[in-house]
Structure P
Amino acid sequence: MLTIKRKSVIMFILFFCALGFLMSGYFLYAIFSPCQRSYFPVSFVVKPGQGVNEISYNLKKTGVMCNSLVFETYLWAKRSEGKIKAGEYFFSHPVNIVQLTNILIRGQKKKERTIKILEGWRLEDIASYLEKENIVSGNDFWFFMNNYEKFIDKEEFPFLKDIPDKGNLEGFLFPDTYRIYSDSDMNAIVYKMLSNFHRKINKDLLQEIKRQNKTVFDIVVMASIIEKEVRDEKDMRLVSGIFWKRIKNNQPLESCATISYVLGENKRQYSYEDTRVNSPYNTYLNKGLPPGPICNPGFKAIYAAVYPQSSDYNYFLSKSNGETVFSKNYNEHIKNQKKYLK
């Protein structure tokens, strides 16, 4: 017959065996279960000299990994604390701790390539370019554009919140030169572009936009028109001043760039019939800004939209060499049209 003392010892041993079993089970579950906390894709950087604790903290903060203790314990068990390689990591989907550890130890050694998105390109131009370069198919591109809200976290990119329902990312795919991995999907590419846009629209710009009682979306729409109208940075600010003045005075913008967008073709000069085409983007018939951007503007055009240059000019036109000619009144504008557009 067991004594009370021996019974206590046995119960104690059984308790800790059960506890160990449960902890082992939890540990295995934790290392093989991907973290679902973050919106993906996620970009993450390990800087040279960073310790395990700091890396673990940042991984949890970004949502790549949910349990710092389990992650650090797994690294310790594998004796891999000092094997994590510095570099930029990109996670297009959730990974578990085992996969994460292998990635961080192996390092990112994927083949990279360069893509260049030009100022003023429309979504159609970007789709054609990416497909021609064998990066993504046109179908994948348009599926992402038409369903971007399923893939992009608007909390991370708050400037997207003003996009109307059923809108797309026209205007927000920031033109620039990008380094991408050869196997990058639409998530990875668009995330880089939106992140770049987010960096460019800095705190000062956001404060000025708010001060003017405008939204980032308003600015992007205006910038997209300016981008298509003129080339020179100084001219952009003057044209911005003219357009904002027209809106303030309840006049139509009468932008030829919007007619080009509606017709899908560029002309040296548009006819009266062209300016009568029925479309909400026709700024000859409709006052105010059109319902969305007509291209993806660069930073110069965005800056011009935020900081217009006041002047006595009320009209402008572009010569065949791209030079902009400004006029103070309509009669002067007509004379310039006869001189430079005929």
Structure Q
Amino acid sequence: MLHLLLLNNIVDAQKVSLISKFRTQSKIYSSPVVTKKDYVVVGGHDKHVYFFNEKTELINNFETGGWIHASPYELSNGNIMLGSYDKNLYTFNSNGELINSISPGGKIFSRVFEMPDGSITFATNKLGLVFYRFTDSTIYASYKSGLMHTDLVRTSSGNILTGSMNKRLYAINNKGELKYEYKTKGWVLHSKPLVLDNGTIVFGSYDKSIYFIDSNFQLIKKFETQGKIHGSPLQINDSTIVVGSFDNKVYFLSLGGELRNVFETNDKVIASPLMLSDGTIVICSYDNNVYFISQKAELLTKFETAGSIFSSPAVMSNGTIIVGSNDSFIYFLRFENALKKETSK
């Protein structure tokens, strides 16, 4: 009873406010990106790309010829690249003005990733993982094996990690050569691999498991949940790994893959978790809610949208949180951690 009373006081001490919201013409599956200028770019299922300034005002939009599921990516020069189901990869300047587009072949599922030499890599449904060079406008390497949707990450050895619908996680070098593969019993769909400081790779699979493997792709630990794992794992301040599941739960795991805590929502968790600068964790669920929880998995407060949430949240430098919902709205929220302020006085 005392614990419940304390928890209610914690919830009451927090506040989440709606700054503004913008209505698109369909659901939001693509996750927003915040640029170095603190602009926000979001792709929609309505085939549009939306650009907002640091005041959350719409400054531009562009209509492609297909759904947008891939998330935007900011290049080192400040330009934005985004792939579409219309088989085009678009480049915009920071104000949302189209610079050019290329048609590598196939629908573009993954977020673009920029390599150290300025070339890019991304995944399509026809060519697999593609390495593209701007200097001569050519695909200089590729690797195809199953449909690849996963956001890409580069290891310290230079390999690109990507998941596939043929139930594997791959490590592929920049020549398109397979270096390692790890087979699971389910799709490795959108769960972007997390590479820890010691080289351990953490990722989720549709076989309901969260995997911990070493840099040679040997299994260290497998943590089993009761639901598919779609979102990406997040490492928070105390090194805990946080990841959501289709079983309506968010799991807090140690670096060794042992359970530390659980937070439960009322529907599946597809989106990846986000950590704010004060350590608060933001969780979006198919129960329509955006949850704000502590690093001990305690509910601080929540914000309800009118639709299920597939898209992962993002945060601006001033703390504004961006959430795309399947009610067709893009929400701009502000979380006030009153308890944190009181503690810091």
query: Upon calculation of helix-only ellipticity at 222 nm (-39500 (n - 2.57) for each DSSP H run of 4 or more, over all residues; to 500) from the atomic coordinates, which of the structures P, Q produces -14500?
result: P
- request: Tell me which of P, Q gives -0.28, -0.47, -0.85, -1.32 when you compute log10 I(q)/I(0) by the Debye sum over Cα atoms at q = 0.07, 0.09, 0.12, 0.15 Å⁻¹.
  value: Q
- prompt: Comparing volume of the Cα convex hull per residue in Å³, for residues 202-305 alone across structures P, Q, which is largest?
  reply: P
- line: Taking distance in nm of label points 7 Å out along Cα→Cβ at positions 34 and 114 for each of P, Q, the highest value is that of structure P
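Each value in this text was obtained by applying a stated rule to the coordinates, not by laboratory testing. Note that the structure is a prediction, hence the values are computed from the model and not measured. Cβ atoms are built from the backbone, for glycine too; each structure is taken alone.
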